[in-house]
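Pasting the structures here.
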Structure I
Amino acid sequence: MIIFRFLLFFFLIATGCISQGADLKIVWNEKFDNPGSLQSWAGANSATWIKNLEKGNAVYLKNEHEPSSCSILYKLPNEMILPGSVHCSAWIKWRNVSEKPNEWNGVKFMLVIDSSSTGRSWLQKNLPAGTSEWQRVNFDALVSPGTTNITLHLGLENVSGEVWFSDITLVQSIISEDSLLSLRHENIEDTHPQHHRLRGAMISPSSFTIEDLNTIHSWGANLLRWQLIYTLGNPTDEEYDQWLANSLDKLEKFLPEIVKRNMLIVLDLHSPPGGIRGSGGYVTAAGLIWKERRYQDKFVNIWENIAQRFKDVPGIWGFDLMNEPADDNVAEGLDSWQKLVERTAWAIRDIDPNRTLIIEPNHWGNPDAFVAFHPLAMDNIVYSPHFYYPHQFTHQALNKPDEANIRYPGEINGMLWNKEQMRKALQPVFDFQKKYNVPIYIGEFSAIRWAPDQSAYRYLRDAIELFEEYGWDWSYHAYREWHGWSVEHNENYKDINRASEPTLRQKLLMEYLEKCKNNQ
């Protein structure tokens, strides 16, 4: 066991799953030592214990003909796992697994986590159909504060086939409190020009016009989150480079207009190199950048070039290094987000020591991700979560608006969501700010406009009131990008024209943006 711990520790450091200086804690390990190992698993009758396979003892599950589901479940003692990131690994092999109806179906190696602050989350590694010999499967799961239940699921879902599981390990990295507190900042004032609050909206540069700029400026906004976003599918490397060059050219031409209106830009790399290849959609931060070293190196190089190009150029508040990073499955030898963002930040600092850097936590920038993230050991950094809790409400009926039926405040996914529940969901951000004395900027928040009975208005009102109470900067998602998020469109999803009179959501946004005119 000592040798196993030693090797696992250095494997996790090498893969970027834990930081150097952290202590390794194996919180749970199941090797299925004997047939009795299954007695504590729910659904054990559907599994078979097998002795001495290539990777040790294993459990075996099978769906013979029609696609169906079978699984075994183990409820983990909550006290085992502290809030933070948990590295989950297992040896798995599978045979003749049929095509999956959904990406998340098929072989299941998953943690289901219930939290009193955020509700239920499902964390897993999506595995392909077909056949595979033994492979070590890894993923990272986020245990949020207020966790009430953690259940491990193994099996097959909505497919036919066979699967074997062996040697399941859950690991946490624990960094000493003294090491973390050494990262506390003494002064955060330098991150704010003239120490003014910043409020505004995210925009899509491809369709943004001077007229649009004049309108949102008249509302009072002093900040625009300028997306560098590729929306035409998955580009080749050459197409990506050309798109990025064109996007930066447009920004450079627009900046004098921004400066003329005494506004600022957050430059957001929404589509990093690497993309998601093969599954459609635009380039996201959950793609090949975690699979191939060349894309991580290119990411650093992109920001070095941007830093050089815009060094001392006015109108830019800060660089948002990656939109909603999600390094749940980092290939061996590559950097985790924590390591990659530190490497990138120092590379930028070597070129431009004065530019504000905006950093989102791992796990898609969600507020609870701050329990597994630590600040960088440098000044002039702003930390930026996105707020879409509960997602079932904010993104409801995204593609089928006529099915929207979730109201706020109200019970959503078995939990009463109101302003106080929002406060609980934001608590990890507030705790992070208080512990390290760092500034917070809510880079995105929104609610779909067709949420019933003015629910979106009430949701946005409560969210903004909390941001204002905590003194956080913010940008609404999004201004004149897509009508589903638009505050200028009414609740009727069939009406894709801007309303003739300001909606309640638009009036709310304008009320708070107006404060910027008086430097409030």
Structure II
Amino acid sequence: MLSQVFSATTQGIHGLSIQVEVDITPGLPHFATVGLPDAAVKEAKDRVVSAVRNSGFDFPMRKVVVNLSPADVKKEGTAFDLPIAVGVLASQRIFSTDRLSKYVMVGELALDGHVRPVRGLLPIAEAVKAQGAQGLIFPAQNYPEGALAEGIELVPVSTLKEAADFLRGTWTPDLSAYSKADPEPLPAESQDFSEVRGQFFAKRALEIAAAGGHNVMLIGPPGSGKTMLAKRVPSILPPMTFEEALEVTKIHSVAGFLPRGHSLVRRRPFRSPHHTISDVAVVGGGAVPRPGEVSLAHGGVLFLDELLEFNRHVLEVLRQPLEDGCVTISRAATALTFPSRFMLIAAMNPCPCGYQGHPDRDCVCSPFQIQKYRSKISGPLLDRIDMHVEVPALPLRELADELPPGESSETIRARVLTARRIQEGRLSAEGIFANAQMGSRHIKQFCRIQESARGFLKTVVARLGLSARSYDRVLKLSRTIADLSSSEIILDEHVAEAVQYRQLDRYGVLAQT
């Protein structure tokens, strides 16, 4: 007795159709799973046997062979439990195979027959729609996520018996009982720039960075407010578009980080990995590649606190995602590409002891020690960071005084949104939405610069010995400053301000590779 059930899995952040074939033949009781299953898929046999019996069905005491096709693709996870169990029931002719062939199904089974949620449902639902299947049978707890896929019939089930009854035509889910979206409104940001005292130069720099999507390095002694400033950047970023939210949701769903009962990831991600993180955890990988921190930060902020404490190799793997906005992970069987267009904010101390330039504490580091410390970050990586911003320590007397609150995040965000709309009108036809994403062709087309400003920029490049990449980044930064000023042309003052944010170049400490 042979039955065929359609299922799906994820490959990267995309869905992949899988055909589950269940063959029951006379012989000693035996359950075998073939088709490159991992340990979780092999263990499905024990979950399926108990779930089938505890749902009121008979499990055949015969030889059962399950094949997952295509057989040359590695299968992982628990999403094949439900289709395998349905395949076993279909082999006993419990329901019509014609109805069975119209649906794709995924779900993990509990021993009592309940269907548990799986990760990656949104890309799976999109794959079901693309292959032309009528509908998707999936765990009811995944309904908010599955409801984002339009154009297919959704069949949320809570138990194996409900799935079997649906395929027999004796039960239909009441979709009105499920919520399609998050019931609560998007909560207000808990961190606000008005809480940061002083640091007007750094605040201005982060406003420019948010307006153009630029990468920033904050340099200052311990306690100067680098982390405090970085954590408030998401509060001034523009809200995500629906398309951005969908892509971010797919990444978090595949990684298993989508909160239970939520559909869209509506707030821009803020990822802050510890400096002991490995390079695989940063860019993604594994036997079956999973998204890393650079992909989990897609559409949001990746904050690397104490940058120079990170392993040198970990920092160097950031080059491709910073330059291309994606990361490609190659394995023997396949190569997967994950999106990773994020805004990098890095924080570092100015010297090993951390107190160079501190108003109240003396630095004990020699020039050689400072140079050796800063050389931990390579020139090519530093080249990809648009802004190097000094965050000086505030004198204690200023902290003790009752200073008036600074601008709120809402006020700063309004200016950022205005600049982003200008960029969107200019760049959306090119498929990009921020100045930091511009390539050489876009720079020539959209970065109109005053002749005197061009001459000033050439002088700066010559004196600082900037690379061609750094030149382009200064020009893009100037374009963002001009957008914040609602200027169509880049003027002298825009270039002059942009150059101020290349502190490490100005002090001649660009590390040697």
Structure III
Amino acid sequence: MSGQRGEGRRDDRPIADIALLLEGTYPYVRGGVSSWVHQIVTGLPEYTFAIVFLGGLPEHYEGIQYELPENVVHLETHYIMHASIHGEPDARSGKQAQFEAMRAMHGDFRARRPVQPEVMAETLGKLGTDAGITREDFLYGEEAWAMITDHYERFCTDPSFIDYFWTVRIMHAPLFLLAEIARDLPPVRALHAVSTGYAGLLGAMLAARRGLPFVLTEHGIYTKERKIDLVQAQWIRDQMDALGADIEHEAGYIRQLWIRFFEVLGRLAYQQADPIISLHRPNQLRQIKDGAPPEKCRIIPNGIDIERFRPVLEARPEGVPPVVGLVGRVVPIKDIKTFIRAMRAVCDTMPEAEGWIVGPEEEDPLYVAECRALVRSLDLEDRVKFLGFRRVDEIFPQLGLIVLTSISESQPLVILEGYAAGLPCVATDVGSCRELVEGRDEEDRALGAGGRIVPIADPEATAQGILSLLEDEAAWQAAQRAGLERVRRYYRLDQMYDAYRGVYDEALERSPWQA
């Protein structure tokens, strides 16, 4: 554990209003969810925050990337992959009653039904304590061995027992670290996790153990993202063809076991959290499909600072620059190759057009090399430019369009920022892009389209969408007006702050700790 602020205070009064439970984001990683967390903390100075950061390994991070505001009164850092499954054997019989509760919980998991509150309290609430199942009970207890072997014989279909045994150990080791964190966290009045996964499970543990209100926000859907990761995981030994298999039905047992594990973490967080917040309707529907009770679900969109982009809007030139920009990381999920192929078709019709790829290139050097090679093979070296990371305030006035060819998004801020800067967009039909472009309800749709929606991985349709705006200034101006009005009416930063102020006030009113 490192990076402490507020360490040593352990009296019986809360040290903070809200504990933010964060996995792999703020304050050690920049951009995306981290930027949103920093917005929340700085934009709501009336609340105090304790931050619990869960990371993989220390070498994955380069120190704190943000100046922590004064209302962050506590920071603690933990590394999940340091959770040990090794040690000196300590033979023990185990605790029959506690393992019976664990078996009941696993039965609920397999039946996809809510875990009974008394079972939740007996398992999650007491995990890691002498009254529950300790790490030693799990690693060396006869009851744990009996449960593992029973589950292997009843449910396992293809791996060796050794593979199954060590997978179960590795999978469960972080839970005892989370139990330790839940036990040692100083008192707080309410909890807010910004994902399911390990952070969401920590929230469920703390809620079960301390009876605290638990707010959950998901920007992307954690379970869906982990499934994508697991399709490509090379450390899992099975025969699945990652490009062609249906992971739900064709993956090997160990890969499916990991998928079900993350699904269970999500359902536990959904069961304990209230409210469960998403950014847009498609993600909310996915949460409900994955087990979130509909009555707990609500939508709070992202918001941006409109005034910040007023000078950028005013700096726009007359006319429509024949320049389209993809602002994002050069990684496969952004499908840069489709953008490049689309630019070949655009330039065939409009030779003066340019495509700018604006974003960091460090994350996946092999993919960057492939994209640059594609530009050369399509004879686009004078038309498609890799600019690296740039400030959007500098880039936006030079663009005629924002283009997103991503295969997965949640609610991309770059579309909203582009609207505020007077830029229409062309985007794939992923996440909330359709409702950002076309509107989310009848009143919103009446504003018109802020650009064009195109299919995933379709260079021809992307090119047609770009040309339909660059070649028709009246259509471009109509899209610009619609985008500007949409962001001003529905996606302002003050609206997001007001919504979360209401969420926090409701949670604090339910807290056993009153101000």
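Where a number appears in this text, it was derived from the coordinates with a stated rule and is not lab data. It should be emphasised that the depicted structure is a prediction, and the values quoted were computed from it without experimental measurement. Cβ atoms are built from the backbone, for glycine too; each structure is taken alone.
When mean count of other Cβ atoms within 10 Å over residues 56-63 is calculated, the result is 19.6; to which of the structures I, II, III does this value belong?
The read-out was computed on structure I.
Determine which structure produced the value -14000 for helix-only ellipticity at 222 nm (-39500 (n - 2.57) for each DSSP H run of 4 or more, over all residues; to 500), calculated from the coordinates; the candidates are I, II, III.
III
Once distance in nm of label points 7 Å out along Cα→Cβ at positions 96 and 368 is calculated for all of I, II, III, which comes out largest?
II
Quick check on the output: 2, 10, 17, 23, 23, 14, 7, 3, 1, 0 is P(r) over Cα pairs in 5 Å bins from 0, in percent, for residues 104-199 alone, derived from one of I, II, III. Which one produced it?
The read-out comes from structure III.
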